[in-house]
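Dropping the structures in below, format is structure tokens.
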Structure P
Amino acid sequence: MRSTSTPTWPNGRQSCNCVRTPDQTPRTPRQHIGAELRRLRTMAGVSGRQLAQRTGLSQSRVSRIERGDALASVPELTMWLEQSRASERLEQMIAATEAALNQTDAWHEFAQEVSFAEMQEQVRHREETARTQLSFLSSLVPGLLQTAEYARLVFVASDLTGEQDCAAAVQRRLDRQQILYDQSHRFEFILTEAALRWRPGPRELMVAQLDRIASVATLSNVTIGVVPLDVEARAIPWHGFTLNEDVDDGEPFVQVETMHAYLTVERPEDVDVYRRQYAVLRDSALVGQQLADFLGTLRAEIQA
């Protein structure tokens, strides 16, 4: 997947790829773009509500663009700059937006600004904007499916500094899981058998975790599948990812966690790569009764 270079703004200052600080200073390319659009609108004496009315955008869409939670399309940028009497900035803003479509947040910068608990809040906010989530994980159970103890051990293993409040992070993760019971959202999770066999704690922990997965799989808006180790591989499971579709006032995007960075992918052709990868993986997965039988067999094996 391509990553983009860091854009330089008219004052010569480069935006860094990290998260917004508590004082709301723009830090990521998206936040710089949003802040600049807000500045141009304000200088033109146009309120956010007026801009929404004049362009046909929703008020929430305007707010999300100005916060840096979403990127404006070319037609939206054109209307926005016309209303802000700054049409001469269109080419520059289009170039900056294109550069920000695939954004990388380095973990070491991310961790300097945001705690594990705050990260969970940011993820929750994004989850709420997507009506359909398709997730693939090859190495461990997805956060939305984790038991409290499994989540605690994952956070402990991830905290290389020993300074994180893991209890607070676990609570925020459990709070996030409430969205599973919202029928206006649909979820699919594809895991590998290896992910279910990775054991961060005692056997009893994994038994409880398998029971949790079996229980969530009964929800009408949730589909869970497992790719067994003994099926012929039709795709290389390079890494986990979450494909967010049906986004409120926005375009589909993909979230990817790697060892060194957290990636947000929005360039349409790159999002399509993840769609194709997910479709192949899903075709190899056990779902429904086959999943239930598989979980039961694995559970018995762990307890033996």
Structure Q
Amino acid sequence: MNAGRLFLLAWRWVPRLPGGLVRALFDVVAVVAHTLRVSGVQQLERNLARLRPDLRGRTLRRTSRAGMRTYMRYYAEAFQLPGMTSEQIGARVRAENIEPVVRGLAEGRPAVGALTHSGNWDLAGAWFVQRHGGVLTVAETLEPEELFRQFVDFREGLGLRIVPFAPGTGVFRRLLTGMRSPTSFVPLLADRDLSRQGLEVDAAGHRMRVAPGPAALALAGKVDLYSVFLRHERLHGDRRRRAGSPWGVVVTFSDPIPVPDGPREEAVQAMTQAWVDHQVGLIQAYPEHWHMLQKVFTEDLDAERLARASAGAMAPDEEG
């Protein structure tokens, strides 16, 4: 059975199961994958070791095991999200330094967020819609079409507005137009981009390829750019009871990223480096919450494969 079919079955059956059982099942999947040392686990450890070179041997193994458990927790929560009540969603999410974003939206000013693969962005998106208003984001096209449609329906069911992403479909212009009506927050996962528009940035002394889209969109729309980091946290007492789960999500916003003087290309590079710096600091503090199981550091990337990807793909900020 292929992965797409498994996802479709999970969306059908997981919401019918008790939350505790779902968490336990996905936790077992995480532990088994870690024990088997699947390729994603090995790459996760290489990625973590670059940002936290002090993690070695057993300490690195323990961290990557915790990382796989938080990664699978994301899926367990995502499959259950459609059945969560507003109270459960509200109790599960806590935000730090969100006030500038909320003030801006209240005054009719959209904002862009640059995210990494950490925490649970779907849960955070549903919470944001519930508390603060519109969220507009992209969903990468997937095969089969039925699986992609399920992802879109799932996120639209949470109240998010979705722009399907495929090269050459005018995604950048659609985001630029859509974020103003109604006024929206635009969170974009951006810690991996192997297209020819991917930018190389410094991450703890290593070169890493990330997406320029968040910075380019913020500049084009003349709106603020924020770095947004997500992580899980243990819940206790009344909040745990209201959440219906032992786990919640913390959403940490940076201050607005300054816009430097100079040519657009240099500004995009500088702003991208700034949000990466914010993310790296928090990943170093909470390494088990970064779910990057793929190659993002240039030292790991095959030069020929990267050249093919660069020739055949175009980022949404450059193509319409």
Quiz item: With distance in nm of label points 7 Å out along Cα→Cβ at positions 87 and 199 computed per structure, which member of P, Q shows the largest figure?
Solution: P
Exercise. Can you spot which of P, Q the value 18.6 was calculated from, given it is mean count of other Cβ atoms within 10 Å over residues 79-86?
Key: P
Exercise. Give the label, chosen from P, Q, of the structure having the highest value of relative contact order in percent (Cα under 8 Å, 6 or more apart).
Key: Q
Practice problem: Compute distance in nm of label points 7 Å out along Cα→Cβ at positions 143 and 223 for each of P, Q and report the one that scores greatest. | Solution: Q
Quiz item: Which structure, out of P, Q, was mean count of other Cβ atoms within 10 Å over residues 47-54 calculated from, if the result is 14.5?
Solution: P
Practice problem: Work out the source of 53, 45, 37 here, i.e. which of P, Q gives that when Cα extents along the principal axes in Å is computed. | Solution: Q
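None of the figures in this text is laboratory data; all of them are computed from the coordinates on show. Everything numeric in this text was worked out from a predicted model, so none of it was measured. Cβ atoms are built from the backbone, for glycine too; each structure is taken alone.
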